[in-house]
Structure P
Amino acid sequence: MNDEKKRTMDEQMIAEIEKDLRFISGYIKRKGREILNNYTITPPQFVALQWLYELGDLTIGELSNKMYLAFSTTTDLVDRLEKNNLVKRFRDEKDRRVVRVHLLEEGVQIIDEVIKKRQLDLAKLLEKFTEDEVRILNQYLKKLHDSMKD
C-alpha cells in the first residue's frame, strides 16, 4: 500500500472516530439534560457542581476558567447555587482576601443521583457488548483520556 493511500485511510478513520466521539458526547449530554429536568438546577449549574465535586473547593475565577465562562456569569451562577443551598462561599484560611466555593451535601446528592442515572443508561447500552469488549473499550477510552491530559 503506498503512503498516500495509507494516509487517506488514516484520515478517514480519524474522521470516523471524531464523528463517533462527537455523537457519543452529544448523546450523553442530551440524556444528562433529560435527567436534569427532574431537578431545580440548570445544565451550567450542574457542570459547576461537577467541577466542585471532582476538584474540591475552587475560587470563582478557577471555576470560571474550568467552565469557559466570564467571571460575572460564574458569580451569578454561584449566587443561584448558594441561594438553593447547594454551595457556600467561604474565606480561604491562608489568604482572607480569597473567597472559595464549597459544595454542600445537597449538591453532592444531586451529582451522585444524576451521575448514577447516566451510568444506568450507559449500562443498558453496553448490554449489547461482551464483557471483554467493555473491558477493552474502557482501556482504550482511558488511554485516550490520559493522552488528552498531557
Structure Q
Amino acid sequence: MSLDLDEMVNQMQENILDDMRKVYGEEVVKLFLHPKNVGEIKDAEGHGKFTGPCGDTMEIYLKIINDRIYDAKFTTDGCGTTRVCGSTVTSLSKGKTIPEAMHITSKDILNKIGGLSQSDVHCSILAVNALKKALRNHFAEDKGTWKKFYNLR
C-alpha cells in the first residue's frame, strides 16, 4: 500500500511539473526546482528589502569589490515565480559594475527566463526593486561610489 501511495505522489508531482512547463517554460521550472543564490551575505556592502503589492517580500544582499558586484544572494517569503526572479536578478547582477546593475530591468529578467504569465510579471518588478534598494543602500554607505556613479552618466 505504501508503494502505491508513493507512486501516486510521484505521478502527481510529475503532472504538476508538466503543467508548469506548459505555462512557464523549462527555464522557470528549472529555477523553481533549483534556485540559485539563495541566502544571506554576512557583512554585505549592499542590502535591500522590498515588499511588492502582492505581499511578497524579497531581500537582496550584495558583496561589492572595486565597484563591481562580486556576489549576490536573495531571500524571499514569496511564491515560486518570486524565487525564480530573485535567482535570476542576482545571477544577472554578478560581475556587473554598479552602473550596469542599476540598469537591470524587469524585461531583462523576463528575457532571461523566457517570460512569465501576465499575472506573475510583478515578481520580476519586485526583484528589480529589491536590487535597486540594495544598490542605493551601498551608495548611502559609500559616498565615493555614489559620486563615481553620477560622474559616469
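Derivation of every value follows stated rules applied to the coordinates shown; laboratory data play no part. Please read all numbers here as calculations on a predicted model, not as lab measurements. Cβ atoms are built from the backbone, for glycine too; each structure is taken alone.
Of structures P, Q, the largest value of FRET efficiency 1/(1 + (r/R0)^6) of positions 63 and 119 (r between Cβ atoms, R0 = 41 Å, to 0.05) belongs to P.
Which of P, Q yields -0.34, -0.38, -1.04 for log10 I(q)/I(0) by the Debye sum over Cα atoms at q = 0.14, 0.15, 0.30 Å⁻¹, for residues 55-102 alone, as computed? Working through the options, I get structure Q.
For which of the structures P, Q does the calculation of mean count of other Cβ atoms within 10 Å over residues 71-78 return 20.6?
Q
A value of 20 was computed for relative contact order in percent (Cα under 8 Å, 6 or more apart); which of P, Q is the source structure? Attributed to the structure labelled P.
Taking -24500 as the value of helix-only ellipticity at 222 nm (-39500 (n - 2.57) for each DSSP H run of 4 or more, over all residues; to 500) derived from one of the structures shown (P, Q), identify that structure. Attributed to the structure labelled P.
Assuming 12.7 is mean projected area of the Cα convex hull in nm² as calculated from a single structure, say which of P, Q it is. Attributed to the structure labelled P.
Comparing distance in nm of label points 7 Å out along Cα→Cβ at positions 7 and 39 across P, Q, which structure shows the greatest value? Top value of distance in nm of label points 7 Å out along Cα→Cβ at positions 7 and 39, among P, Q, belongs to structure P.
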